[in-house]
Every structure is written in C-alpha cells, then in structure tokens.
1. When you work out FRET efficiency 1/(1 + (r/R0)^6) of positions 54 and 230 (r between Cβ atoms, R0 = 41 Å, to 0.05) for each of the structures P, Q, which one comes out largest?
2. With helix-only ellipticity at 222 nm (-39500 (n - 2.57) for each DSSP H run of 4 or more, over all residues; to 500) coming out at -14500, pick the structure among P, Q it was computed from.
3. Comparing P, Q, where is distance in nm of label points 7 Å out along Cα→Cβ at positions 102 and 190 highest?
Structure P
Amino acid sequence: MAPRVWLITGCSSGFGDAFARELLGRGEKVIATARNIQSIAALADAGAQTFALDVTAPVDEINGFVQGALGVYGRIDVLLSNAGFVHTGGVEETKIEEDESVFRTNVFGPLNLARAVLPSMRSHRSGSIVFVSSMAAWVGSAALGTYAASKAALSIYAEALRDEVAEFGIQVSALEPGAFRSDLLGSKNMKGPSRRIKDYEGSKIRTKESQIGQLDQTQPGDVHKGAKVMVDIILGTGVAQGKNLPGRLIIGSDAYELIKSVCENHAEIFDHWKSIITQTDHQ
C-alpha cells in the first residue's frame, strides 16, 4: 500500500511529536504543525513537512492552510487533530472569555479543520478524521469543568460526524486517552482562571487542582506506547489487526478502569430509577 498522508496538529511535544515520529518510522508521509514552527524543527529533520498553524485562526485562514497542505502531496488521507490544552478552576470562577478560549482550541479548531478537509475526502470517497479527546469527556469533575465539557463536546461531535460521513467512505473517531506522561499538565499547556473566589479556598476545587499539579510527570501512561497503539487502532494494524475503528475509544489502563466504573455507576442509577423515569409515555 502507498504511504498515507497525515495532517497532524499540536506536534511541538507530547502525543503530537510521538504520532509524527511513529508514522515517519512506518514510512508514512507527515505534515506536522504547531503554533511555533521552530518547535517542530526536529520533525522536519526527521522527514516531516512542517508548517506553523494556530488552530484558533479564523475559518478563512484555516481553509487556506488546508488548501496549501493538500498541495504538498496532492491529498490528505488522515486528519489527526491533537492540539489542545487543560484549563483548571471552578465553574463559577471561570469567566466566559476563558470558556470560549478553551472551546476555540479544543473544539472549534478541530471542527474547522475537519470541515476544511472533508470536501477533498468526500471527492476521494475515503479518509479518516481522528480527534484526540480525553477520558475527561466521560466525567464531570471539580476543577475540570471547562476542560471536560470541551472534550465531551469534541467526542459527541465526532460521533455525529461519523454518522454523517460514513456513507462517503470516511472514518471519524474520538480517541480518549487517560493520563499520559507528556507536557499537557505543564505550565505551558495548563491554564487556570484569572480570578479566585475566597469561599473556595480549602474546597474540593483546590484539592483537585493540587492533585492535578502533583500528577504532572507521574502519569502512568507512556506517550510513545500510546501513540503506537493509537496509530495501530486508526489503521487496523499491529495490535489492532482486523479491528474496525470505533466512534469513540478510551486509551490507557487508568482510563479503562475509571470509565468502566463510570458506565457501571450510570447503569445502576438508571436501574434504580427505572420504575419512575419510565412513567412518561402516552397510554
């Protein structure tokens, strides 16, 4: 099979860098992007085509960028939207402008890129769009409301888009990693609210913020192993040989244990309330 062309965002570190290196090692063609092109110079040396891209740029700029990217190899087979950042803080403390900033990067940027590549993919009746979401998409947790909501939105958009474009031979999926040892929780990629409410000092919000900070560089997941497994899952090769790419899939042992428990808890709640919540139909 001829090498596929991958457009990857957020390649300056973490999963983005690991994805690019894993794919180059497999002989695939990689168009790697980051806000600062100097941060991905090493990927250029490794064989990737590199470009500066801010996923929050206006739609016209995103469309223009994608047209240019399509001209590099004549097509884009896989869009791998990886760029994103973590926002912590209480829901009440977070200003609407901060909510919007998170959603611009974590949701609207990936959507704009997907919309820009879809005409080409539809014309070829093939392609894959993969959003790197998070296990946070499954859980509303103190101090992570805005981040979790953005990832939940991204995963649901992925499910909807998958349903819409499957008939054109296009795959769509949201891969939802657990905690991996990357720079995601470092100061460059994690932001907090611009205001602090005194009542919340010593609260569950502050405890969770502290726990998140302590997790940095102690996460159980190995980024390079995670990238390898996710590429296998996307392609249906290696450890995922013969398996079809699902609409959503959690990644990592911690994600598996947490989300399995969340789903079981939801099922228990539904069963407990079944006799009440089902008394709503026309007779």
Structure Q
Amino acid sequence: MGCHIIHLADRIAVLTSQFQNVLEHIGKISEKINKNSGNMFVPEYVEAFNSLASKKSFWLNSYSFAKYDQIFHKSQSRILHLDAEGLLDLARLFCQIIDFRSRFTATHSSGVAATVEAIAENIDFSQKELLMIKLGGYLHDLGKLAVPVEILEKPGRLTQEEFSVIQSHTYYSFHLINLIPEFAVFNEWAAFHHETMDGHGYPFEIDSKSLTLGSRLMAVADVFTALTEDRPYRAGMSGEKAIGLLKTMVAEDKLDGYVVNLVDDNKDEINSVRLTAQKAAYREYQEFSQLPKAA
C-alpha cells in the first residue's frame, strides 16, 4: 500500500515541479493523474487526490513554501520578545514594507488595521484582543511580498495566471506570520481574509464552521477599506455605497451578516477612522517616495 501512495505522490511532485506557477496548471496535472488511474495509479488513491486537488492550499503546500520556511529558519538568529508598543512598531514597519512597494496599495494595510480595530471596538473584545486584531490588520497582506510589483500595479485586467499569483498571497501570509511566535496568536485573523462563509474563498477554502469572529472581522474590514479608499486609478466609494456592496456579499454567503451590520450601524465613525489612518500613511508614503534611490 505505502509504495503505491509514494509512487502517486512522486508523480504529482514531478508534474508540479515543471511549472513556475502551479496554480495555473492544476487542471492539466489533475488530468494526467486521472488519465492513469487504474493503470499507473491505484484508483482509490487517485480519488483521495481528487478530494484535495480543488484546494489551492494543497498545491501551494506541495510546491513552494518549504524553501521559504528553510530560508527563514536559517536566517532566524533569535526569537523576538517585545511589549505591545514594540509589536505595533514592528507591525507598522512590515506594513510599510508591504504597502510602499506599489502606489496602488500604499495605504491599504494601514486602512485595514484602523478599520478592523474600529469594528472590533463595537464588540466585547479585550484590550489584548484589540491589539492583536490591529496587528493582524497591519500584516494581513504580508504574503504580497511574494507578488511581483508588475502584477500589483497592472492597470488593466489580470490574466488567469496573474490572478492565481495574487491568490497565493494569503497562503504566504499565513505561513510567514506563523513563523514569528508573538504574531502566531492572530495568524488566522490576518491570513483568512479571503476565505468566505460558503467555503469558496482562497487559499484554504474554509467555511463558516471554521472561521472565527476575528477572521470574519478582517474579511469585512479588507473589503470595506478596498471599496472606500482612493486609488491612483479611481476614487473611493462613499460609505453608504460600500455598505450596499457588503450586504450583497452577505446575501451571496461571502461575508458575515452580523459584522456587516456592525459596520452599517457605525459606518460614518469607522470610515472617518479609516480615512484619518490612510491620510497619515499617505504622508509617510510621499516622504518615502521622495528619498533618493540607490544607483
């Protein structure tokens, strides 16, 4: 039995290694595996493979994170032990590294951090939980460091290959945040912001049975911020219009209705907090962009 499983796993690994962006070629790899069911591979094991193959996280687990994990552990010389202010300073630094790569996203994580904290203040969150959710907002897009700037700044429609690269960012966020002990406690809140209530989000396809309140808050904060913030290519929506789209996503079983209602009830205050945070972040981005560039 074991040798048949190893044989199938080996073939999957060989096929996966042929592609730089494995997510674009899931169908092609799956087709080759299924074509040889009952011939090269035991049908029962192929069925087990098929049950996993629909999840993007399965392919990313098998393909790309091991090298980043290895690099991190080789370079990690000590574990960080910081107080609350130190953690916030570190998270803000990461936030700038993430967002300042592109003028399109220059203030996004600052906006999400402010928004999700403002939403959480309307729930019975402890002071520690409020700190954790804010840290998660700063770091929710950490995995975008693995996304080429050309894709982040593409003005037109993304190709399927480019979109699959974008989709991988939450996978990397999850694993990178998890590598820092002080940050691991809010990892799911931060990294599951593209998971949906119906289980058709990415990359883990987690549904409402497994999504914690913190993760639901982050998902709503991310969408609300993306809709209301100004981008170089378009103005942000009004809070009222953004709420309308959020409620549509609730009806489609994508976002949590309780959280969206909280935002609706406090939309002016939340939007004001978001705007203030993003204006401050934009001033910092302008200062950064005016620094002399290395030759």
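Since every read-out is calculated from the coordinates, none of them should be taken as a lab result. Note that the structure is predicted; figures quoted are calculated from it, not measured. Cβ atoms are built from the backbone, for glycine too; each structure is taken alone.
1. Values: P: 0.95; Q: 0.65.
Evaluating FRET efficiency 1/(1 + (r/R0)^6) of positions 54 and 230 (r between Cβ atoms, R0 = 41 Å, to 0.05) on every structure, the highest lands on P.
2. Numbers: P: -14500; Q: -19500.
This figure was derived from P.
3. Details: P: 1.4; Q: 1.9.
Top value of distance in nm of label points 7 Å out along Cα→Cβ at positions 102 and 190 goes to structure Q.
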